[in-house]
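Take a look at the structures listed below.
We did not get these values from a lab; they are worked out from the coordinates using the rules stated. Computed from a predicted model, the values in this text were never measured in an experiment. Cβ atoms are built from the backbone, for glycine too; each structure is taken alone.
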Structure 1
Amino acid sequence: MNDLVRYEPAGAVTTVTLNSPASRNALSSALLLQLRDALGSALDDPGCRVIVLTGADPVFCAGADLKEGRSGKVTAPELFPQILRLIWDSPKPVVCRVNGSARAGGIGLIAACDIAVAPEPATFAFSEVRIGATPAMIAVTCLRRMEPRAATEYFLTGEAFGAERAEQIGLLTRAVPAASLDEEVARYTGLLLRGAPGALAATKQVLREAPTLPVAEGLDRMAEISAERFASAEAREGMAAFAEKRTPTWTTPPP
């Protein structure tokens, strides 16, 4: 099988790359299968603490493989939802290094990630309506990131928009000059590696759960999580390191 997804562990950071530039990293069934397996491997690797998702140049991802769709050979329709869930529910932070433009399903991948950084020249579009489809699956991740008015505008019109606009409406964490992309991604991975792995996983849980709960129930649930974390071995180590003016044992320099 062609290597449609590259898996590159480097210290505590594992990079997963969509590697089908000839098809603009379109989400074929074969690529999705390899992507699911690569993400699963990163999640299962105890040495991996941060995952970086990116694409082989020149674009990040063109969305669904329309050639495959026209042929009627699309298989395993559950793969893409599984991948979005793997990224969204990952206890390890996932940083999207958006190396170039993205369309449709590619934007869903970006929205699923915890942090997304893109070069300013990149463009984005929910092009589904222009081919008679709808951005249904990716709405689950995108609508949790984007401002509602902006989502309505771009979902319905299919109009392309730039990286700075994507940052304004919540789709991206940062839009940066192209020459600064790797530096900014490395800055984020370095910051994430300063956090305790269990604390990061618990914080992701808080980010997912807290907005969905009624206030009283939410306060009770968050009090439980807070108490569990303050009683954890990581917290004891972190507080001891602070008092002793040293770095905690989990701190790992970026590769």
Structure 2
Amino acid sequence: MTPDPLLPAVRTAVVTGAASARGIGRATAGRLAEAGWAVAILDIDGDAAEQTAAQLAETHGVPALGVRADISDEGSVDIAVSAVERALPPVIGLVNVAGVSSPVPFLEVTPAEWDRVFAVNMRGTFLVTRRVVPAMIAAGVGRIASVSSISAQRGGGTYSKVPYSASKAAVIGFTRALARELGPHKITVNCVAPGPIDTDIMGGTLSEDRKAQMSADVLLGRVGTVDDVAALLAFLLSQDAGYITAATYDINGGLQIS
């Protein structure tokens, strides 16, 4: 029986949308840096990406780079990842976190709004993943994890509506099909489906009243934190997760069955 290939001791994880101080991406980048990964931050806010990378490097003593990238644009993605490849060790891990919300009622959704949401949530996930996979194939091992949403499973019901739910459902299908293709290369591909999480993507910082309202049907009685999700994403990039692929992990405090 062939054992799981070892992750290289010197390796880089790319995390998209990780410049927001209150975001899942930022918390995930911190956990990966703590685990010894070199970290590349790709974010539409280039200055914040650079600042985040500098903080990670100072705090955890690992190489880190922040690069501006519009993940919906193929050229921008290529420029950003090329910069990462020049400056950091081989890219072995990818966490697709960058996303946008859409609380617009269906009959008010314009084609432009639909395209805006899919451009980031699905096209961006596709473009960044496609760009970094060759390095993983060359290394003979890799880890990919993407953020979907309970909205994809329940049909909204938290904050965003149809465009967001549909785009996040696409992430689940993308994950499963890609896992099938990349399995022979020893690259795992998984996604997580968070429930309500206290981040700014849900219309800004959540008040205590809104947290109480959103957690009313959560079995554990609270909304999630970015660290709840980051811990799971970091595990999926770890050596210990080598036999997990094509999976969608629910992380919603039991909301999905309530």
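When distance in nm of label points 7 Å out along Cα→Cβ at positions 114 and 130 is computed across structures 1, 2, the figure 3.4 traces back to 1. Of the structures labelled 1, 2, one was used to calculate mean count of other Cβ atoms within 10 Å over residues 18-25, giving 23.1. Name it. Here the read-out was taken from 2.
Largest in mean count of other Cβ atoms within 10 Å over residues 42-49 among the labelled structures 1, 2 is structure 2. Looking across 1, 2, the calculation of mean count of other Cβ atoms within 10 Å over residues 138-145 that yields 18.5 traces back to 1.
Cα extents along the principal axes in Å, for residues 170-241 alone computed as 46, 34, 12: which structure among 1, 2?
Derived from 1, not from the others.
State the single structure among 1, 2 that was used to calculate FRET efficiency 1/(1 + (r/R0)^6) of positions 50 and 154 (r between Cβ atoms, R0 = 41 Å, to 0.05), giving 0.90. Structure of origin is 1. Once Rg/Rh (Cα atoms, Kirkwood Rh) is computed for every structure in 1, 2, the highest value turns out to be that of 1.
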